[in-house]
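Below, each structure is written out as structure tokens.
Here, each number is a calculation from the coordinates, and none is a lab measurement. It should be emphasised that the depicted structure is a prediction, and the values quoted were computed from it without experimental measurement. Cβ atoms are built from the backbone, for glycine too; each structure is taken alone.
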Structure P
Amino acid sequence: MAGLAGWQTDTMFLLRIQMPDRSGALGQVATAIGSVGADIHLIEVVDKASSQTVIDDFLLQLSSDTLPEDLVSACLQLEGVQVLWLSRYPDGYGIESDVAIASEIGDNRDRALEVLLERVPQVFHAQWAAVVGVQEQKILMGTENAPQLGADQIAALEPFTTEHFSEMSEAWLPGWGSVALAVIPAGKDRLLVAARHGGPDFLESELYRLHHLVRLTRGSVADGGLAGPPTHPADE
């Protein structure tokens, strides 16, 4: 498990669970979570892993006397349940749905890509997101935690013309650890990149959702243009 060191009460956690796709399974998991004093704030269906299993994300808060390991142990006692990921959820991040973001994009056509960029961390539980200029070989705009990327790091994002996900080793971004990426073409020579440090990996369903939201912004990025001021301008 990642991101558990130095936790404290009132810290939000993101828990990703794979469970049997059968009636009552979700209730059993929710009961197990509650049995160790965790308060569930949100349950989101992330993927149907197979005809027999589903993957759900739980946004939850632990009581002051509960260790993250207790939460994991309670879940693993259930037959067919796997804990895929547990990490702290970034402070100040809210929860927004794809529908809400699509509506906001429609209401802000002049800065649609910027609106999506700002919301990607909340919607997709990512640490940062950025719009990368392939020809410029730099980040054109990014969220608060987005790092600066050099030419070699951007070259590693290939292919530039199709959406994909990949896992980068620590060597790709020294000091940041391994990074799970989702890369989506977002106009001429533009990429939208979403990043999770240490994981979990992006799923096919998440990649499809992100691709769909990027398509909704296409009117604002015609011919490679970017509407509106950068959210977090790259250093000159």
Structure Q
Amino acid sequence: MGKFMRNIFLFMSVFMVYSCSEMNNDTPYDSTRDVTFTVDMQQVILDNIFDIGVDSLKLIIDSNNTYDMVDNDNDNIYMCTVSNLIFGQNYSYNYSINDSIENLDSERLFTVNNEDNIIEDFYNELNPTLIKFFVNMSYQVSQGNFNPSIQYVDVAGTFNDWSGTQLELLDDDIYTAVISDINPGDQIEFKFRIDGDWDNSEFPGGYSNRMYEVVQGENILEFWYNDEGGI
């Protein structure tokens, strides 16, 4: 199966609730999300570490919740969708062949996002740690506070010495930037600004910065500028 078709399959699996299991919790339904995990086993198959049809592959979340992973389309990419994971919460996880956990320097970590919770891994390899910022400027545009044709938005924080990293327009007044010079466990503070101007930043008047603890892997952070306009 090609990469395009595989991405469609993964996307549909989230909304079809193709769940291998559920985690029990008392969180209200609208505060939980489904997360789809995929792991590429091609290299460990070539290295004779994993024997298709003989060995089993499992996902382990928070050291004690275990789920079977399957390869439904025989492309050596195994997957599993876990339901009822708490929105905004950090989880640790690993993969194991039979009862042998993969050999990594640290546990894998992820944060449950509002949407697009699809995790793509390679067995025995940690994904690089990075932050993907997304900020919605549509409310600021509608209020005349931001003109995308002549103004820009940036993010300034502890990770860039508060100097500002300019965001690029993605679509529909949503701007994005990727920060890679970070490490798991970093406690970062930041704000978005218009035209790099502190007098035109979020939460003016010296109010608190945004704060976040970085986890290993891809960190997706989505905001409305100044927390205005979101539902």
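Assorted remarks:
- Structure (P, Q) behind the derived value -7500 of helix-only ellipticity at 222 nm (-39500 (n - 2.57) for each DSSP H run of 4 or more, over all residues; to 500): P
- Among P, Q, which structure scores highest (criterion: Rg/Rh (Cα atoms, Kirkwood Rh)): Q
- Structures P, Q, by distance in nm of label points 7 Å out along Cα→Cβ at positions 104 and 208: label with the highest value: Q
- Source structure (of P, Q) for distance in nm of label points 7 Å out along Cα→Cβ at positions 32 and 144, computed value 4.7: Q
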